[in-house]
1. Quick one: relative contact order in percent (Cα under 8 Å, 6 or more apart) came out at 33 when computed from one of 1, 2, so which one is it?
2. To test your reading of the models, identify which of 1, 2 gives 3.0 for distance in nm of label points 7 Å out along Cα→Cβ at positions 3 and 147 when calculated.
3. Of the structures labelled 1, 2, which one yields 19.1 when mean count of other Cβ atoms within 10 Å over residues 75-82 is computed from its coordinates?
4. For FRET efficiency 1/(1 + (r/R0)^6) of positions 35 and 107 (r between Cβ atoms, R0 = 25 Å, to 0.05), which of the structures 1, 2 scores highest?
5. Here distance in nm of label points 7 Å out along Cα→Cβ at positions 99 and 131 was calculated and came to 2.8; which of the structures 1, 2 was it taken from?
6. Please state which of the structures 1, 2 yields 0.6 when distance in nm of label points 7 Å out along Cα→Cβ at positions 123 and 155 is computed from it.
7. When mean count of other Cβ atoms within 10 Å over residues 43-50 is calculated, the result is 13.1; to which of the structures 1, 2 does this value belong?
8. One of 1, 2 was used to calculate volume of the Cα convex hull per residue in Å³, giving 120; which?
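Read the figures in this text as sums done on the coordinates, not as results from a lab. Quantities reported herein were computed from a predicted structural model and do not represent experimental measurements. Cβ atoms are built from the backbone, for glycine too; each structure is taken alone.
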Structure 1
Amino acid sequence: MLILFYSFHTSSVDNEAGRASGHADVPLSALGRQQARELGQRYAAQPFDAVFSSDLQRAVLTAELAFADRLLPLVRDARLRECDYGNLTQAPFVQVERERRQHLMEPFPQGESVFMVVQRVGDFLRDILRDYDGKTIAVIGHGATRYGLEYWCHTASLEEIVFAPHEWRTSNIWRYEVQEENFTRRSFVP
């Protein structure tokens, strides 16, 4: 079994402007940099074997700032990226949220579906379970990253996960237990 602690990247310039970044590689804002250091303080007492982040700079910098004082491997992994909103990349967040229901299984035009994200997060989880079984890791990602974690580590349907009321807050930390049975009890059918 692998213990995984998950947090969102901290505030980016697009978050503050009300835009849905998707795969756009936007930087953290000044507030986001401060939030990342505060996130590191919240994680200070937790021992980790490694830190993983999406390869988008808002997640990478969050991880680098949060874990700056610790000698931990920091691994960037594109499978932890946000959903690719395609033509809606950097569109107003409220517009992307309105259209998300249509794109659980069907890709956003020129992008990907939410389920495609869940599949790549599942591939990531299988690999880290093999390589880090019995260890504890931190993951810094995006909203869609969390959909994948919830899908593979719990039993709710994809629709229930995506449309459950939740608030994007940089201070949240989720704890997951990843084990082989997560993948044998779930299939790639939402």
Structure 2
Amino acid sequence: MSLTEQDRRRLLDLAKSSIAHGLKYGKALKIDLSDYPPELTVPRSTFVTLQKQGQLRGCIGMLEAIRPMAEDVAENAFSAAFKDYRFPPLEADELDALDIHISILNPAEPIAFTSEQDLIDQLRPGIDGLILEEGLKRGTFLPSVWESLPDPRQFLQHLKQKAGLPPYYWSDSIKISRYTAEIID
């Protein structure tokens, strides 16, 4: 699903409006889905990434499509600004300095592999987002993370750490799924 430039702009404006609403009222902007075209109201999972001066300032999203895309963007933009535990809540003077990026995820598909090297050989840098699951531990990297971790082995090692595992950990019970995303910025 590819969105029009107008739809893309509308989602970016919605994300910024939800953050501004959060600064004023302490909660995400509630939207009326009838104000949006049908392509923005289908259930889709999204991530909103905030950057300030090229540095990560917040990133929150959903791996499962449980609400309409426009609503998901509004909720995730608010959460990225105010609920990402890695950062203090956004201050009003930071809003205009933010770069907002929205990733609209396509459904994830499991990858079949016989070893860690087989998995690494199947990865598509710059294309794949990955979900790693091992027992109760879970982590994901969006396709955009390849920009800072272009080596597939390092990408996987950092993803293991994000999921709470040692970087060189391996077991036959690890599950990996891949997804692609449409990026709006």
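1. Working: 1: 33; 2: 21.
Going through each structure in turn, the value belongs to 1.
2. Values: 1: 3.0; 2: 1.7.
It must be structure 1, since only it matches.
3. Working: 1: 19.1; 2: 25.1.
Of the options listed, only 1 reproduces it.
4. Working: 1: 0.20; 2: 0.40.
Going through 1, 2 one by one, FRET efficiency 1/(1 + (r/R0)^6) of positions 35 and 107 (r between Cβ atoms, R0 = 25 Å, to 0.05) peaks for structure 2.
5. Values: 1: 3.4; 2: 2.8.
Working through the options, I get structure 2.
6. Values: 1: 2.9; 2: 0.6.
Label of the source structure: 2.
7. Working: 1: 13.1; 2: 23.5.
Going label by label, the one that fits is 1.
8. Details: 1: 100; 2: 120.
Here the read-out was taken from 2.
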